[in-house]
Structure P
Amino acid sequence: MHTFRRCVQKYNGHYKVKSFSCFDQYLCMSFAQLTYRESLRDIEACLRAQQNKLYHMGIRSKVSRNTLANANNIRDWRIYADFAQSLINTARSLYINDDFGLELTNTVYALDSSTIDLCLSSFPWASFRSSKGAVKLHTLLDLRGSIPTFIHISDGKLHDVNILDTLTPEPGAFYIMDRAYLDFARLYVLTLCSAFFLLRAKSNLQCKRLYSHPVDRTTGLICDQTILLTGIKSSQEYSDKLRRVKYFDVETQKRLVFLTNNFSLPALTITQLYKCRRQVELFFKWIKQHLRIKKFCGTSENAVKTQIWISLSVYLLIAIIKKRLKIELSLYTILQILSVTVFERMPILQILTNSDYNFNEPLSHNQLNLFQKTLGQ
């Protein structure tokens, strides 16, 4: 709460606000994420049906769809972006020792983007194509715990490779990317910052082989080479040596060529490391399936970014709960349980586990069962 209030104060979120606070707005939008509400009218109807429990949840004001819509359109989305960033720092510290399949001491990131389609007539600011709108969610995912460490929301026209300009490279870390991020001038910046990159090479790559290292072809490896770029432009942008690893993937029956500036890892580890990039694709798939970021409760840019950042903060809160309470359930299962128990007045640990807990609140025997056949019973 201290961090949230500081974020609100930083962006003057309560300017001319009489009753419906930023925290009320956050709780209402989080409720929509947890219980799969898809419209402002839906949120209003469900919360008003539980009017006597809203104060217990922390909502201090009367919920109105007009008030909520106005808050989403006017209040700075950076309030919730900064709050989510603080949750990212908390979650990363909890998952720092998690295993992601490879025994590496380096921090490993997967960089990718996902497009969220929008109606251009309703979202005219989200330019993408002549008859289609979209926003892009650019994400740098820490593979230890699948925690997003960097998120940038742009319109659909921004090319993926431009995101490399906004990153602050971490020395010693690995950045795994697909071919969309192949720009040798930007990759050379990573090398100068003592960071490692790994990505697929394009078929028209111009280079010459300097050395060939022995490989075990029974593992699928074809070659492990040290190369130098020979293209007119690429050789000027990246003058240092590169490592090219060629591998045949039995599952997809494809021949893959990888480029990296790391010369110390075994060639087979390089191929296995690239396979870990799939975690960022699974992350996008998870949030699109289980969070409300495909249908929006507002059409302005501020409302869309507010909803996306709040949904990401809900994902991070669930990840933090899972780790702090040492719960073995998956994030999906936790989300499903919370969706039907959000108004329950019992400890969250009791809801998510089978542990016994003495709950001394007296039960009301006057409450009728919803499914009783006879209303008089």
Structure Q
Amino acid sequence: MYVGKLVFAQIMEHLPLHTFRRIVVRYAGERKVKSFSCLDQFLCLAFAQLTFRERLRDIEACLCAQRSKRYHLGIRSMIARNPLANANAVRDWRIYADFAQSLIAIARPLYVDELFGGDLKESVYALDTTTIDLCLSVFPWAPFRLTKAAVKLHTLLDLRGNIPAFLHISDGTLHAVNILDQLLPEPGAFYVMDRGVLDVERLYRFHEAGSFFVTRGKSNLNVQRRYSHPIGRTTGLICDQTVVLTGFYSYTGFEAPLRRIRLKDAATDKTVIVLPNNFTLPAFTITELYRCRWQVELFFKWSKQHLRITSFFGTSENAGKSQIGIAVSVYVLVAIVKKRLRLSTTLYEILQILSLTMFERVPLAQLLAQAVLEDIDPISDKQLILFE
């Protein structure tokens, strides 16, 4: 008797499988593959992400224990550690990276009306990089320092909904400023970044494309003041000036004027210099945009705590990048489900609930909505009072 789909299968229903199969064909992911398909590999690692498995043997043990339900999860092959490890090591990681980008393209329109802390209609992105520390003897393909290895995750985060609009995985030697070369500037959009990404020649490409950037100035940046704008000192602003770069290399790389806003951070009691190329927004709005950059730091912290990206199922480069691509896909997929089902539950709460209900047959909307109702439902008045 049919009693409904498993919770895991209901989540995977939101995947664009036709897009996934097209990407697999593009990279010949199933060439000479007889049984364990790329979709089976994706589903196994997605299951590991949602249930917080830490090793391949954990995945094998859990799925083999539920052998009668495995087919209803969508997995059509037998699960064993060796085929899964071999698939992680051999199959092109770009399959899962491109699939993550396709999910991002689905998720971003769903969050276009989300508020992020700034009253702007234009797109606002935060660019930053996080480092995942590794052991150099185990991961020699990811050099970082003399005795240390690392993987860097370069992320362009859409602040509406905290959905990554661009992701790039590299070893520890790639500097964050080089990511500007891989971005296609969006006219009218705002790009908020820290001073580690300050490169005037690369930023001039964004300026020429009609994009706006908000970055933090370095202490050794030589500028000359052209004009001072009136400010309200009650907001913590010290000055709002129009400046031009006077250094030889910086002047030849960025000949247009910039805006220098100096403010005092009340939390740290430090002076911060912000360099935008937008002259129409109020100075206080510009500083609030720069404060919103902290959301990308929170995204990195949340991802390292709740996604399996700090410890890997394999030691090869392909396995590591595949796991990160699938982890991002799962994060975006849960964000899509949250928006499509119109849930007020946070992503953290959804992941915690799903981790314990993968093999249940409760309708997904009812499962997640009921968790919210039970959380806010007061004690029933019909409860008897034992002691007065």
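Comparing distance in nm of label points 7 Å out along Cα→Cβ at positions 134 and 310 across structures P, Q, the highest figure is found for P. Looking at relative contact order in percent (Cα under 8 Å, 6 or more apart) over structures P, Q, structure Q comes out largest.
Once Cα Rg over 2.2 N^0.38 Å, for residues 158-349 alone is computed for every structure in P, Q, the highest value turns out to be that of P. A value of 15.9 for mean count of other Cβ atoms within 10 Å over residues 214-221, calculated from one of P, Q, originates in structure Q.
Just so you know, all these numbers are worked out from the coordinates, no wet-lab data involved. These figures come from a predicted structure and were not determined experimentally. Cβ atoms are built from the backbone, for glycine too; each structure is taken alone.
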